[in-house]
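What follows is calculated from the coordinates using simple rules that are stated; it is not laboratory data. This structure is a prediction, so every number in the text was calculated from the model and none was measured.
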Structure 1
């Protein structure tokens, strides 16, 4: 995929029915400031890499 050479996150691509999905693992979890910052940074990078994304879900 073009442009992923400088990406520090690891993404798994797939399908659920007719929907294309992208999965990634958050570097930190919980309700700490560090975990929330990590989630925001990961989401920002994901949306920058996959610019046609229309929805984001966070699952625990």
Structure 2
């Protein structure tokens, strides 16, 4: 097995993956991730989806 894929996740991509994960489950979220990056390995794609799904936006700082 090679090195895990490296890619940058912007907020729009993270939100799309989280939405697919929350509304439809892991595998549709993997499909959504693959719309944005090329990951052939299912294990790595699922790992990435689970990681992205665990990220939540921080609340805006109080002024």
Structure 3
């Protein structure tokens, strides 16, 4: 199920969303990579990117 979530979140980020939804999609993507286990580096990349884009976004 997580692999399907990765595809969905990657597509959402790629297509572009309104800011609030984009933040959530990035966090979802980063968290899902972490849950999958083999993607810790990718998770860190995504969460670092969202932190740069939205430094005041508390969930990150």
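Numbers for the structure displayed
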| item | result |
| --- | --- |
| Relative contact order in percent (Cα under 8 Å, 6 or more apart) derived as 33 - corresponding label from 1, 2, 3 | 2 |
| Entry that produces 0.94 once Rg/Rh (Cα atoms, Kirkwood Rh) is calculated, selected from 1, 2, 3 | 3 |
| Answer label among 1, 2, 3 for the case where helix-only ellipticity at 222 nm (-39500 (n - 2.57) for each DSSP H run of 4 or more, over all residues; to 500), calculated from the coordinates, equals -19000 | 2 |
